[in-house]
Structure 1
Amino acid sequence: MDIKDLKKVESIEVKKDRKVSDLLKLMENTGFQGKNLAKTVSIYEKMIKNPDITIIFGYAASLSTTGQWKIINWLMENNYIDMLIPTGANISEDIVEAMGGSYIQYSHNANDPELFEKGYNRYYDILGDESEYLEMTELISEFIMTLDEEKNYSSRDFLKIFGEWLDKKNINSIVSVAAKNNIPIFCPAFPDSPYGDAALIAKSKNFNLKIDSIKDYSEYMSLAEKVKDTGVVYIGGGVPKDWIQLFSVTADLLYKDRKVPNREKGKFRERLGEDETYYPHKYAIQITTDSPQWGSLSGCTFEEAVSWGKEDPNGDLVQCYCDATIALPIFSHALSERLADFKRDKKNLNKFFK
């Protein structure tokens, strides 16, 4: 490597009325996490403009309480997400606001016993009203009571029907926007949220909801034969990140010959032969505050993921170590400016399920 041939850092000069997207282009020529944040936008733009790419978006933590959920709606409405893998919290806590409730700015230096007595739950420096939270949970249980008690539902099944039901009530939440745009949502940790609580309320009324996690996983993996290549986005980590990573390395197990139909150029491990086939993600973005040295998947580097076959070592990969509440608004506004004259076609992956 000849240092003289490498790209030089370019210092940023302050200019009035500069667009966010233009600032981020300049930040790509700087360093540290500013450079990485800028690269997330450029790589997402490449994903969006590549017609062969199916975009899978993972959304962890409790970000809907912090005013981020309408950004997810905007991404879906513009066809910038083809499949959504969220935590249950992020597709239920947004319903509070969509129903007309609100979250309240507060402080992390709080008298928590007093907040408990007054009926407020604290999300670091945000307060949620327990009565509004319960109203949202009761709404979900009301929907559950309309379902077929004899049927086994996948989370995708459930959330598609729920989204359509919410849409009829003019509750414009993440789930309803996904349903309107035929974007499948898979929620692998479904009961770990108000959805699980709502199922308990329904059970107290002698209704037994059946969510089949293996049906969920099978439906999800069956989509691997419907895509050509994949680009992935992880906001945070957790179970959503793991599910999305597995899409590239375990879908082959659905098939006796361990090859996903309609997919080209699957990779093999030289020592193991064709016992498994890998279809690494061509593009990958993560915005996270987790670090790799603790060994968790949330902080796991893409370089480590390459050893599993999850990411393409020759692909466009970037991880930005930044709070999502900083990165997402900047990221989305830059995309809005850059893609103002570009319209992406819908993938409509829900059409593959009857």
Structure 2
Amino acid sequence: MAEKKKSSKKVVALIIVLILIGVGYVFGKPYYDLHFKTINSIEGETSLFIPSGSEIKDVADIIQEKGILDAETFVIYSEKLEYTEDKVESGKYSVTPGMKIKSLIYGLKNGNQEVKDVRITFNNCKTLEDIAGKATRNIEADSTSLINYLNDPKTKEKYRFRDETFISMFLPDTYEVGEWDMTAEEFTQFMADKYKAFWDDDRKSKASALNLEQSEISTVASIIEAEQGINTQEWKTIAGLYLNRVRKGMKLESDPTFKFCWGGVLDTVQRLTNEHKFKDCPYNTYLYAGLPPGPIRNPSKKALDAVLNAEDHEYIFMCAKPDNSGLHNFAETYSQHLENARKFWAYMDSKDL
């Protein structure tokens, strides 16, 4: 009898232990999962883009689409960690394999965006549409919303630019913007701040000495950069040449200006004719003396500095060298220029170009 009682007690004890284990599992597993479960459903670092105005269900859908966690489970964990509608922060977030689900949700809740690699880059842009298309690749604002904002007369008025000169405010470069959720308005203000920082007192003083406005410096720089896009060592020389022509009231007679009038049609044409050159357009410096109404592209900072530090010489003519080097021969007189031109066209004819 004693042995049977001992055996019964062991069975009861075992049952109690099993019950405790079961209860512990039922109540403890959710707690464990909530605080220690990791994300192992992705192979590498994944970026999450949470648009402005998103709700929890929108975030859950994005999480599920990325294959990180199913939406229902994410919503359950979010409720437990008090990630509520009023705490949804838009932005770009990074998720890595092995990250705790808890860490992911707290990161979203606290707006801990992925700062690295949030950059905007644009260059070689002839229009605001070009800038919008390139600049919005890594920020929330899309190209349509940005171009609509840039084309709004109130925007240009706010930053004190005309239609023709507004493009000069967008200095081409690669910029660290910090956060992904940048709106069209924030991007424009960001660029205005960069423009203002570039035009420090020293550069303003140099522009004043040349008797040119900042936007006019940009116009000259844009022509130089289009005229000589490879051998930048000539920029200061060409800048001095164009400034000499402006002072003398001469036409600049720059090929990139009449090409601009054609809107890209001539980009693949190797040998240009008078039919091309004399298209009537206010930007065509073969027809109109002085500077065009505005830049023909958004010039680089280096080109702007080349104008501000233009060489002091007497050149008023330039002609491509007859050696396919991309460099130019410069001349002070028309007779010198005609000789340079004769050599160039003889070279072109010999190459059947």
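Here, each number is a calculation from the coordinates, and none is a lab measurement. Values in this document were obtained by computation on a predicted structure and should not be read as measured data. Cβ atoms are built from the backbone, for glycine too; each structure is taken alone.
Please compute percent of Cα pairs over 35 Å apart for structures 1, 2 and give me the label with the greatest value.
2
Work out which structure the value 13 belongs to, where relative contact order in percent (Cα under 8 Å, 6 or more apart) was derived from one of 1, 2.
Working through the options, I get structure 2.
Given a value of -15500 for helix-only ellipticity at 222 nm (-39500 (n - 2.57) for each DSSP H run of 4 or more, over all residues; to 500), point me to the structure among 1, 2 it was derived from.
Answer by label: 2.
For FRET efficiency 1/(1 + (r/R0)^6) of positions 50 and 162 (r between Cβ atoms, R0 = 35 Å, to 0.05), find whichever of 1, 2 sits highest and give me its label.
1
Assign the value 0.25, calculated as FRET efficiency 1/(1 + (r/R0)^6) of positions 74 and 122 (r between Cβ atoms, R0 = 30 Å, to 0.05), to the correct structure from 1, 2.
2
If Rg and Dmax of the Cα atoms in Å, for residues 154-257 alone is computed to be 15.8, 50, which of 1, 2 is the source?
The structure behind it is 2.
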